[in-house]
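Every number here is computed from the coordinates shown, using simple stated rules; none is lab data. Bear in mind the structure is a predicted one, so any value in this text is a computation, not a measurement. Cβ atoms are built from the backbone, for glycine too; each structure is taken alone.
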Structure P
Amino acid sequence: MEHAIKSLIRNIPDFPKPGIQFKDITPVLSDSTALKNLIEWFKLSIEAAGEVELIVGIESRGFIIGSALAHEMGIGFVPIRKPGKLPYETESASYELEYGKDSVEIHVDAVHQGQRVALVDDLLATGGTAEAACRLLKNLGAEIVAVAFLIELDALKGRKKLKNTISENIFSLIHY
């Protein structure tokens, strides 16, 4: 399964900025078998970490994976978005990424004290976005059961940054 999914991922050089090698997952998403297998891998990985009450996805491709996964698991979905995109009161966290600075936001009432959540996204690079998302969830009182990614860029050491926030149950299907 991993090889079949990896074979569909396209490398787009110099996107969105020179020097970045963008991993385009749209061919995976458009292939029904690959998408089904991908969601099943996320489900099995997260369920192995323990009971989860809510899936949280990071903008934007984490929304695609997270929504399908939440549906498959029969639980709810919460988005973490870029600034100014959520209509209600938000909490935010800033972070650095491989090509600049940014921040993410979540509704202040999106998760509840002690709620068991899993965070999903398509890519773990430097870990800045995921670490900021974990900080948001913890600030709202959530218990992060697992963090899962389709792709991990090992050389950028994002897993090491995440281990400051969640010490175990960090899953990645494909490593580059």
Structure Q
Amino acid sequence: MEATIVNVKDKIRSVNDFPKKGIVFRDITTALKDAETLKVMIDYLCDCFSDVKIDYIAGIESRGFIFGMPMAYKINAGFVPVRKPNKLPAATYSQEYELEYGTDKIEIHQDAFPKGANVLIVDDLLATGGTAEAACKLIKKAGANLVGTAFLIELEALKGREKLTDSPKIVSMLKY
């Protein structure tokens, strides 16, 4: 397993000073374009939750869609998009979260899950944890059971994991 993770990490491009000076951006597009690496990433995240009953995967916009859809297909679960405001056409639940300067929010449809459904949240990156924490709160607002959160990359220095107190299981494939 460790060799697989190292091979995937080798496929992630580091871009200095993006989106602003002093930031090292972990660019997953170089890993996504390689079919074998994409398969390894999806399989890894699914395998980490093979002991958990999952009815739905909630993918956070937009890169959570990239990983969440194939994961849902692989484990025979439904997929629910967690969107930025005003992108969903029916009644929604909204959850605000803090940004470095100001706030933002994410939404899901109010009828996204039946009550008591088991939901796994998926995104590409766990940084400060604000978006993922908001997604966890949305799952609970909708009356579903949060079974965990899965990320391709975790930026450990930003301590986002500490905000995910509602998540019973937190998985990140790559840690920086």
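If we compute distance in nm of label points 7 Å out along Cα→Cβ at positions 110 and 142 for structures P, Q, which one ends up with the highest value?
Values: P: 0.6; Q: 1.5.
If we compare distance in nm of label points 7 Å out along Cα→Cβ at positions 110 and 142 over P, Q, the biggest value is for Q.
Of the structures labelled P, Q, one was used to calculate FRET efficiency 1/(1 + (r/R0)^6) of positions 6 and 78 (r between Cβ atoms, R0 = 30 Å, to 0.05), giving 0.35. Name it.
Details: P: 0.55; Q: 0.35.
The structure behind it is Q.
Cα extents along the principal axes in Å, for residues 94-133 alone was computed and gave 35, 19, 13; which structure, P, Q, did it come from? Please list the in-between numbers first.
Values: P: 33, 18, 13; Q: 35, 19, 13.
The structure behind it is Q.
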